[in-house]
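Since every read-out is calculated from the coordinates, none of them should be taken as a lab result. Since we're looking at a predicted model, the values are computed, not measured. Cβ atoms are built from the backbone, for glycine too; each structure is taken alone.
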Structure I
Amino acid sequence: MLFKQGKIKIDSLLSNIQRFSPGIQIAEISKNFLGIPYKKNSLIGNALEREKLVIDFEGVDCMTFLEYVEALRLSRDFHSFIENLKYVRYFDGIIDFKKRRHFFTDWNELKTLNDITVTFGDSFTKTVVKELNKNGQHFWIEGLQVKKRIIHYIPSDYIRKISSELKTGDYCGFYTSKEGLDVMHVGIIIIDKYDIKLRHASSIKGMITDEDFFEYTKNKEGIMIFRA
């Protein structure tokens, strides 16, 4: 795998993809992660433990996978990747547990991405207001405040109807109606000729892999899409 071969290889990859569109850059970068093991809770920091900037290409979860890809897309070399990772993972680029973008919809604040979910039109999208992190009388993440947020998503019944508008490199979140959460999983859309793949860190497969997008969306409540 590329990332086991050091900074020089990463610098070479980033140099070679500068001519591509953002979506193709995301596809080219993310394919180098294929086969990397799934690793839960790979970040260091919580309400009691000081946050550290973790860069671990040996194991990723679904969200850290997307963070690495987006940060690499914005970079020209490994040094700038480190700075961009701070910007992607943390509000204001400040390495702090409370500043971490814990929720997928926190990416709304990233100037390098657009939430295009609403562009599919009112007939295909649904809007809800949620209190993120609230779980009954408890919290999903201890030490983090509740965030009231407007969330747009495409219900599962309409996913096939809007699928022709999806593009390679789209970041896809899988909406959940569970109290206090916005999504249950995230991945990257890859258009392979006439097929749509989901490239993601799968806990079931135990690694980053490509799966049929429509097969994966079965029994899911809906999706939301961020585009570079």
Structure II
Amino acid sequence: MANINVVNLAGKSVGSFELDEIFAAEVNEALLWEAVKHYRASLRQGTAATKNRKAVSGAGKKLWKQKGTGRARVGSIRTPLWRGGGTVHGPQPRSYEYQFPKKKLMGALRSAIASKINDGLLVIVDNFEVAEIKTKAIRTALNTLDAKKTALLVETSQELNEKLYLGSRNLDGVELVLSSEVHPYDLLRYEHAIFSKAAFATLQETLKKNTAKRKHAEKEAA
């Protein structure tokens, strides 16, 4: 598999990183769509609600006798046929979340990273060390790395430092996530993805193990 350059925050090459062969596979767009759909479904509040005939105000007494008045038959003022009556089969509060297999999530994450690599929008830096806690310093570094629009910064929990967090949190269009929490939706949402070398190595190893387990399971099933 090809190598990718490792640069510092000044944009200078400081080495290379060997990409695993899992990123050479074809990008599965259908799987990416499934992962994004699942992620967005989990964000839905599910608070939409309508009142049925037992929840609207009004007495339940029959308004007039069934026959002999010449008027249409009616049993209650809360009938759905009348203005102000209850709603039939309207939405009720519920959760839109559903289970999404971990293997499919890992496969979508692999495809999202491979897509960024193919488009030349993935950058690996040796580290995110900055001299001081300043938003301007992070913005300057991102501009140097040609990430002038939106960018996703990925770091490991062990390497995450306070200067990076405080310096990037107020930047519009920039988000900082941990390598253990990065989602395909994040990679597709932001134009550029900037990984620290440690974060990418950790994520690549996780994806590699997941791919090996899947191939082993497929071999046993066959």
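FRET efficiency 1/(1 + (r/R0)^6) of positions 50 and 106 (r between Cβ atoms, R0 = 35 Å, to 0.05) computed as 0.35: which structure among I, II? Source structure: II.
Work out which structure the value -6500 belongs to, where helix-only ellipticity at 222 nm (-39500 (n - 2.57) for each DSSP H run of 4 or more, over all residues; to 500) was derived from one of I, II.
Working: I: -6500; II: -11500.
Label of the source structure: I.
Among candidates I, II, the computation of P(r) over Cα pairs in 10 Å bins from 0, in percent, for residues 66-113 alone that gave 29, 58, 13 used structure I. For Rg/Rh (Cα atoms, Kirkwood Rh), the highest value in the series I, II is held by structure II.
Distance in nm of label points 7 Å out along Cα→Cβ at positions 186 and 210 was computed and gave 2.2; which structure, I, II, did it come from? Derived from the structure labelled I.
Each of structures I, II was scored by FRET efficiency 1/(1 + (r/R0)^6) of positions 146 and 194 (r between Cβ atoms, R0 = 41 Å, to 0.05); the highest score is held by II.
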